[in-house]
Structure 1
Amino acid sequence: MRDKLLLLKPDFMDQNQGPCYCPACATIEGLLGFYPRLREVLEIAYLDFARPRAAVIAEIGAENQGLPALVLYAPAPAEALRGLDVREWNGRRFLKSPIDIGRYLARTQGIGEPH
């Protein structure tokens, strides 16, 4: 099973503002641009800005709708999670911070580590 990356689609509208993008999601999109092979090992979902975000709620609960998020489905060695803010909802582990997502992917996928 592959880890699942949840990102907001760019160019969303927020009330009367927009088009907008999520800076944290753009950071992860940049990481995917640096390391395109990550697209082959992750399941990636691009979601609409409007809430409720049913796909996020199904994965990590209504209280965790802020994105990005990396839902951890693949078995991860404890060392890959060391020092990261690993959250849990309904028995499912996930990461929210772009830096933690980058560190986890560096440790599990052999890409560069955030510095």
Structure 2
Amino acid sequence: MRRLFQIIETYWLVLSLGLLLLIATLSLWPLDILPLSVPGSDKLHHFIAYSALVFPAALRQPRRWILVVIFFILCSGLIELVQPYVNRYGEWLDMLANITGVVCGVLLATGVRALTRHKG
């Protein structure tokens, strides 16, 4: 498990940019009909996506990583604002789920950093 976290820390930028691109693509892909029926809660999907997005950067904590976190939150807001123009719904509750996911992703990464540093 420790090796996995080392890989994430090494490739944090590639992982983060890839996840951001995936989230933006899935969030802005025009739909023919609304609402799209997907299993599970829409808000849970937002929470998980943004937790995963921030985790590599929060685990690695590069210089000024807090700015990276703020950037992810701003991207989240921009995506929600653009969605109505691509036949999607932009919702404030989605934004809240995104921010909650970012916060929890940072907390999870902080806990993992503490545990892996303490054990090693």
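Each reported figure results from applying straightforward, stated rules to the coordinates on display, with no laboratory input. Note that the structure is a prediction, hence the values are computed from the model and not measured. Cβ atoms are built from the backbone, for glycine too; each structure is taken alone.
Of the structures labelled 1, 2, one was used to calculate Rg and Dmax of the Cα atoms in Å, for residues 33-88 alone, giving 13.9, 43. Name it. Derived from the structure labelled 2.
Determine which structure produced the value 23, 17, 12 for semi-axes √(5λ) of the Cα gyration tensor in Å, calculated from the coordinates; the candidates are 1, 2. For semi-axes √(5λ) of the Cα gyration tensor in Å, the value 23, 17, 12 is produced by structure 1. Hey, distance in nm of label points 7 Å out along Cα→Cβ at positions 41 and 81 derived from one of 1, 2 reads 2.8; which structure? Computed on structure 2. Consider the structures 1, 2: one of them gives -9000 for helix-only ellipticity at 222 nm (-39500 (n - 2.57) for each DSSP H run of 4 or more, over all residues; to 500) as calculated from the coordinates. Say which. Answer by label: 1. Between structures 1, 2, the greatest calculated value of mean count of other Cβ atoms within 10 Å over residues 9-16 is seen in 2. Using distance in nm of label points 7 Å out along Cα→Cβ at positions 57 and 105 as the calculated read-out, with 2.8 as its value, let me know the right label among 1, 2. This figure was derived from 1. Kindly point out which one of 1, 2 the value 0.8 was derived from, the read-out being distance in nm of label points 7 Å out along Cα→Cβ at positions 17 and 49. It must be structure 1, since only it matches. From which structure (1, 2) was relative contact order in percent (Cα under 8 Å, 6 or more apart) calculated, if the value obtained is 35? Traced to structure 2.
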